[in-house]
1. Given a value of -22000 for helix-only ellipticity at 222 nm (-39500 (n - 2.57) for each DSSP H run of 4 or more, over all residues; to 500), calculated from one of P, Q, which structure does it belong to?
2. Which structure, out of P, Q, was mean count of other Cβ atoms within 10 Å over residues 30-37 calculated from, if the result is 19.1?
3. 2.3 is what came out when distance in nm of label points 7 Å out along Cα→Cβ at positions 62 and 166 was calculated for one structure; which of P, Q is it?
4. Given a computed value of -0.50, -0.72, -1.13 for log10 I(q)/I(0) by the Debye sum over Cα atoms at q = 0.16, 0.20, 0.33 Å⁻¹, for residues 198-245 alone, which structure among P, Q does it belong to?
5. A value of 23.1, 76 was derived for Rg and Dmax of the Cα atoms in Å; which structure in P, Q was it taken from?
6. Going by relative contact order in percent (Cα under 8 Å, 6 or more apart), which of structures P, Q comes out largest?
Structure P
Amino acid sequence: MTATRRRPRHVLGYVLVAVLVFFYVFPLLFLLNTALKSNGQFSTDPVGVVTDPQFGNFVQAWVRGNFGQYILNSVLYTLAAGGIGTFISIVLGFPVARGYIRGARWWNIVFVLVLFLPNALITQFQLLLHLNLYGTQLGYILIMGAGVGVGPLLMSGFITSLPRELDEAATLDGIGYGRFLWSFVLPLARPAIVTVFILQAIWVWNEIILATVLLPDQSESPLTLGLYAFEGTYTNQWGLLAAATLIVATPLIVAYVFLQKYIVNGIAGGLKG
């Protein structure tokens with residue numbers, strides 16, 4: 001196919017990408033535009049471009065919503081639960097990928113079916129209650145960490161794509177199971193590991209239902225509950241609400257921009273496997 005014939009397809013591809021980018025970026029720009037408006041400006045022209053930016057809305061939202069404490073809580077929950085969930089995904093995914101346990105093929109089906117099961121909220125509540133962990137940060141972290149989601153499936157798929165000659169060479173050299181997993185497999189599976197952690201972190205960061213039930217103490221609430229409480233207090237102040245929403249969303253947006261390469265590689269490797 002000549003370059004002349006390929007050019008229209010390339011142009012069409014760029015146009016489609018531009019349209020997709022517009023639909024993803026426009027809501028963020030609209031939210032930012034609203035966050036920079038005063039109540040008077042928003043009431044006069046809700047959809048117009050801001051003419052007198054009110055950057056103080058972000059400061060007011062941060063102080064009035066006590067987002068400093070909420071962000072610290074969310075960072076703790078995200079790092080701890082994300083790390084636990086990633087560890088569980090690795091431990092489950094590796095033996096299934098290599099067929100070191102019976103019925104390895106069926107385990108992948110189980111991983112898929114688990115994604116469609118409803119959240120056992122009452123069971124989780126009763127479990128933490130009997131373990132005396134209800135209303136504690138540790139209990140919430142353990143429950144969130146156990147919700148591995150698509151993690152084991154991605155890890156299993158990615159590790160399947162690694163050559164089996166590595167296992168045979170490790171066996172001949174007398175390298176044990178644990179050492180082989182942590183010293184050889186994990187460095188090679190880094191894209192999948194990063195992807196699993198990011199997906200886990202996004203879920204923990206945005207979670208609100210379990211936090212509402214399992215964390216009655218407001219001082220231990222994550223950022224999402226802080227935003228929910230803020231919305232109930234400042235319902236009519238749209239500039240402050242938009243600023244608070246951006247405060248909550250910005251860490252995830254920044255993380256995605258810098259880590260999207262790992263996400264794409266990890267998912268591509270998991271699907272290929």
Structure Q
Amino acid sequence: MRPQERGARPSGLAELPYPTTNPLSSVASFVQKTLVIAELEVRKLRHDPTELLIRAVQPALWLVVFGEVFTHVRAIPTGQIRYLDFIAPGILAQSALFIAIFSGMTIIWERDLGIVHKFLVSPTPRAALALGKALAGAVRALSQAVVIYLLALALGVKMNWNPLGLVGVLALVLLTAASFCAFSLIIAFIIKTRERFMGIAQLLTMPTFFASNAIYPISIMPRWLQVAARGNPLTYEVDALRTLMLPSGISVYGLGVDFGVLLLATAVLVTVAARLYPRAAT
């Protein structure tokens with residue numbers, strides 16, 4: 001063989017292109033896998049649709065009993081907004097929180113049934129698994145928005161029916177519920193038993209709810225509680241919901257800040273949940 005031919009490449013191989021990864025196809029594949037996981041979770045509602053009706057009882061009691069009583073008493077200063085109108089967005093945020101924070105229970109069931117191992121050996125990215133489950137919990141929380149709107153109408157709450165406002169409300173519920181669903185997954189990855197998970201979830205829900213502006217303005221809180229409320233993502237959801245749900249609603253922090261804080265919280269919590277996902281199998 002001549003020297004110039006020793007390093008020669010066969011003509012057929014020279015024509016083959018090197019495999020390349022298309023960023024758009026990677027993103028499309030990630031979105032598709034995320035939606036498949038979300039669809040699998042939402043499909044479970046067919047077997048037990050009464051769960052959504054049971055979850056609607058608590059916000060109904062808050063609006064009908066607590067809201068009506070404090071509207072007549074006028075014990076909480078809410079400016080020019082009637083107290084029942086003031087509390088309606090907060091109860092929507094609360095009901096979405098309660099659904100989302102208990103969604104991590106499914107991980108414990110799936111671990112006991114061996115389903116988690118099947119997900120982990122699949123080519124689905126861990127981030128898609130975590131985000132898909134978070135989105136499924138957020139879709140469940142959307143049912144509460146329908147319940148709250150119907151109750152608010154029956155109680156005479158003045159609502160904003162601007163289409164952009166309604167879209168914003170749906171986006172807020174989805175975003176915040178996904179954030180708390182991811183937080184619930186993190187708890188489930190660390191806590192291995194159903195009993196301990198339920199206890200910790202119940203322990204976290206009420207402080208998160210009361211350390212926010214859901215049922216009273218931040219301005220009447222003690223100074224230390226004001227600091228805690230400003231670090232609570234639920235505060236920013238309620239602030240944005242009041243702006244979008246009520247005709248006279250005015251955002252304290254601005255819609256840009258509200259959505260920015262919620263997007264950041266969701267991104268951080270989903271990332272942490274994705275990193276911890278393999279722990280669900282142990």
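1. Details: P: -24000; Q: -22000.
Structure Q accounts for this read-out.
2. Working: P: 19.1; Q: 15.6.
Computed on structure P.
3. Details: P: 4.3; Q: 2.3.
It must be structure Q, since only it matches.
4. Working: P: -0.50, -0.72, -1.13; Q: -0.44, -0.65, -1.19.
For log10 I(q)/I(0) by the Debye sum over Cα atoms at q = 0.16, 0.20, 0.33 Å⁻¹, for residues 198-245 alone, the value -0.50, -0.72, -1.13 is produced by structure P.
5. Values: P: 23.1, 76; Q: 23.7, 101.
This value belongs to structure P.
6. On the way: P: 31; Q: 25.
If we compare relative contact order in percent (Cα under 8 Å, 6 or more apart) over P, Q, the biggest value is for P.
Any read-out appearing in this document is the output of simple, stated calculations on the displayed coordinates, not a laboratory observation. Nothing here was measured: the structure is a model prediction, and the numbers come from that model. Cβ atoms are built from the backbone, for glycine too; each structure is taken alone.
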